[in-house]
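Take a look at the structures below.
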Structure P
Amino acid sequence: MIHDKTIDFIKSLYPNKNPIILHEPVFFGNEKKYMNDCIDSTFVSYVGKYVTQFEEMTSKYTGSKYAVAVVNGTAALQIALQIAGVKPDDEVITQSLTFVATVNAISHCGAKPVFIDVDKDTMGMSPEKLAYWLSKNTNYDKINKRTINQSTNQSISAIVPMHTFGFPCRINEIVEVANKYNIPVIEDSAESLGSLYKGKHTGTFGLAGVLSYNGNKTITTGGGGMIFTDDEEFAKKAKHITTTAKVPHKWEYIHDEVGYNYRMTNVTAAIGVAQMENLNEIIENKRQTAEKYRGFFQSYQSFNHSTIEFISEQAGSSSNYWLNCIQLENRKERDYFLEETNSNGVITRPIWRLMNKLDMYKDCQTGNLDNSDWLEDRIVNIPSGYRKQ
């Protein structure tokens, strides 16, 4: 096998695992204790101390003023977009190189995505490509203070960059571009809990950020999401409409708008609190794994003239290395690597198919996507979970 040394090295990182999956959850803290406490208290739905505690811990950790816990990351992004002003038939700019949930959340608002290219080194939205597309394709309506797509005459009401696999994109530059066009930025930081850009946590540069706690994330609650922001009214609105828009009252059931039953449950949040208590250790462990990978692939390149490149964080960034990535020479080499590893007990996956190539989004407007196409042919995720020392 061409990649036998790589397979053996990965197996040495995760001994006694067969198969070695991409990212499995770890529970070595107070998860069971806090869940039992929920059951004993009978507060198992969205009213309970752990929901509040999880939000407070997340707010403190990210450096945001407010956090609102919801059922999953997709719901978090949908609600954040709606509060930001996205309405049916509006357009939302995002990247084509992303997980489908990003674009689905836009669709759930009744809006339509516009796809912008990414930078090769961050795999996140390119501020240069964003600025170019906006300058060539939009007009600014000074009276209504909105940016209009020239070809569709629709309002562009939000920009959603994504911090791909936990690697921060050039978010400060993206926000600068967005501000020139009076377009709010909602950061899809679902994969980047614990990642920093220029010393600030991802998700805190725009109007709001969102997190996901799916079973394969850095920490998990089984399913769950979070909206976080510095805007008090934004946070109040998020909590209100994710709790069926119920007006507070001792006994009356009064709802003042169409809301959603999206609030995170106390049981789910109890797991989240326990996971947050060990987050720093988990991220440090994952960063150590990334260093081992980096050293291996550097030495492998030197002695075997390999074309495999390990993807590292960029200057000014600190990645949680949620999913480690390697870059192959081309699609043929990528597919050969995927076949060898997966056939030998090491689960690896290609990067997502570009959103504009999916049937439901193939008619959406795009900018030049050369970098996204290039990355789609070459990027592979390799096992990245917590390693027992």
Structure Q
Amino acid sequence: MSIDSIESTGASAPTAPRKRVIWLQNSADHYFVQMLDALNAQGEAEYFGVFLCPPPSGNVLHQVPKKSPHVFLGESAVPGGAPAHKKLGAAAKAYIRNLSFSAAIVGGYDSHFKRWVLRYCKSRGIPTAMFADSNIRAERGRSIKKKLKRFAKRIFLHRIINQVDTVIPCNRCGVAYWRYYGCPVNKISRSTYYCAVDVPAALAVNREELFVRYNLPADCKLIFTAARLVPAKALHLMVEAFTKSGLADQGWMWAVAGDGPLRQELEKQAGNLNGGTIRFLGAVAPADIPALMAQSELFVLPSVYEPHGIVVAEAMAVGTPVIASRDCGAARDLVRQGHTGRLFRAGDAQSLWVTLAEVGHDVGHFVNMRAACREEFEGWYKRFSPLAVVPAVVAARR
């Protein structure tokens, strides 16, 4: 690949006096693109998106920046959206060397190229931060394999920590992760994922029209989930728990927005259980996700591992109580037992079933949580929004 083959938008040499900050991400999605535009709109610095590869075609989260300067270093994405790391070589490195910037933010350490950028910035004295969605809940386990993994990561992450000026975890589980692996507290600036839910618009959506669009009865009591249909989301546990809870007999439905390799298996598991009250909606337009959340009585995320879980924050933003596993990062920040929702033991179908059964016994209690959910989200996001935290980190490293 030659430098001339790199696709770039807005990548000309900067003429404005603003400080240029490059931000490396695997691929573009609408959460990151909206955050990039919002950061640039604030005007303190120019945030330049450096993507390792274009987003996969057909992905509903695909949203290439239209306002912010950016570049795609790779030529394609492999199926499933994983970045084409191996295609990034000398030309991509030369591009970074020739790009004028005074600070860098790197989204994770999961590729050779990102780790090269960390070393390059360290050697040039360029302030660097790492934006990471790591979660301490994935590090548990007493097996020899788990212990060896933790030992190896301590050695590996020691180098990473020494190469960055700041680590920006997305939730308190992320803070615990980096503290566990030896990151000094003065290097940690807690933030979170960007959340730009238009709450008034979501609440104003006509419920009947929305439900007709997705073939849902307007008079049902709806439990909603938005998730990729992959093993980590543990949706099979929810099928089992919903069936056992008897909620279908009380007028409840469970609808899942999202697609993935397990769709056929999950649909087969659900079958015609509960009179067809489990619905898999497939890919849903991102704009409809907050509306479905707002018009639902409850949001559920049963993941056995969830580094963050932006959908938890989105549900809370529109006032929808959340049931989530204890291993979900955002839920550990936002869900207060009995006040804004419920947490259950990850991977435990019975724990989820008992939690769901509480819904049937006390529907009014969950309905009364809506104001508390909005209040909890607003206070949390005001404190940890990347629009506040990231510019402060950048300004501190000038």
Structure R
Amino acid sequence: MTAANSAFQISVFPGDGIGGEVIDPTVEVLKLLEKQIGGFSFRFESEKAGAQHYKDTGTALPEDAMKRAEGSDAILLGAMGMPSIRYPDGREIAPQLELRENLELFAGVRPVKTRPGAPNPLGDPRAANLDFVLIRESTEGLFANRGQTRYDGPADRPTAAHDTMTITRAGSERLFDFSFKLAEKRKAKGHRGQLMCIDKANVIGGFYWMRGIFDEMSAQYPGVEPAHMYVDACALNMVRRPWDFDVMVTENMFGDILSDLAAGLMGGMGMAPSADIGTRNAVFQPCHGSAPDIMGQGLANPTATLLSAAMMLEWLGDTHGISECNLAASVLDHAVDLAFEDGKLVPTEFGGTAGTKAVTDAVVARLDDGSARSRADSAA
């Protein structure tokens, strides 16, 4: 990034299935915001990676693409992986995990915010106004042993399989530091200011140790209320009383599972954005997968990708001190709300008729008519 003109280089990974279908309109929306807001610009560089690339070339994530991504200011990713294309050991192709590991993107940020007009599966009016954040440790935990399963017995008929969970002090400290700071930031904006550590400390010693690190670090953030909850109780309460949560932090596998539950609270995966953030790099992508069953039909809901782009804008603004990026993030977020607000825009994901183009056009219309900018200015 050139400080003089705030020109950001963005590595774009369309990936597999509907990845390109949701990435392409999102890039166009970012170009529109660049023009409307000013103060920053983008250079987009598209990269080939994913399951289809693996099938075609034998490589899921080319080294040169990895290097360019590492040198970029942010990474925007559509979706990767195809159930029908796998490694010899049966694992699906998932270069997004390699990006997390290679770039040490330790904080998986999963905002849980319900949008106007979206389905409310719980039926309770309070569940129509959710606004909390789940933070998933993304480099350790049970995922740390990915690809290194140890088997007992003969190779052709093993008698047992062993996968190891890894939790380190350094990994926990950087995760909790990030999480407490996010809780502080949210408190300054009127939220509760609570950080809840989700674990299974009553059964697994590693989680008990991790909880102790959390408690040690909480003393550094007296303005944030520390709290604990076992993961099974958390899953229960995310369905019973999700409006009670503010910021939650947990291990990799637990976060993977709970984040899908959280997407259900928002109406579906097509509404769920995410970010994987490290010390320098960050990847922004929808929580959904490549959805090969609807690829090429124009049915994919681009909302999660658009909201992931809003997260990217906010992160760039915070990281580089570019207030125009923060404004653009707010404008895009409000444009999504306004697009759905009257209840007429119903994505095919929810049983409606609005496909990728219709949803994108509705968001763009709120950017073009100035209503999203007006609401963002009023909320500032």
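FYI, it's all coordinate maths here, none of it is from the lab. Source: prediction; values computed, not measured. Cβ atoms are built from the backbone, for glycine too; each structure is taken alone.
Out of P, Q, R, which one gives 13.6 for mean count of other Cβ atoms within 10 Å over residues 218-225 as computed from the coordinates? Going through each structure in turn, the value belongs to R. Quick check on the output: 0.30 is FRET efficiency 1/(1 + (r/R0)^6) of positions 50 and 202 (r between Cβ atoms, R0 = 35 Å, to 0.05), derived from one of P, Q, R. Which one produced it? So the calculation was done on R.
Each of the structures P, Q, R was assessed by relative contact order in percent (Cα under 8 Å, 6 or more apart); the largest value belongs to P.
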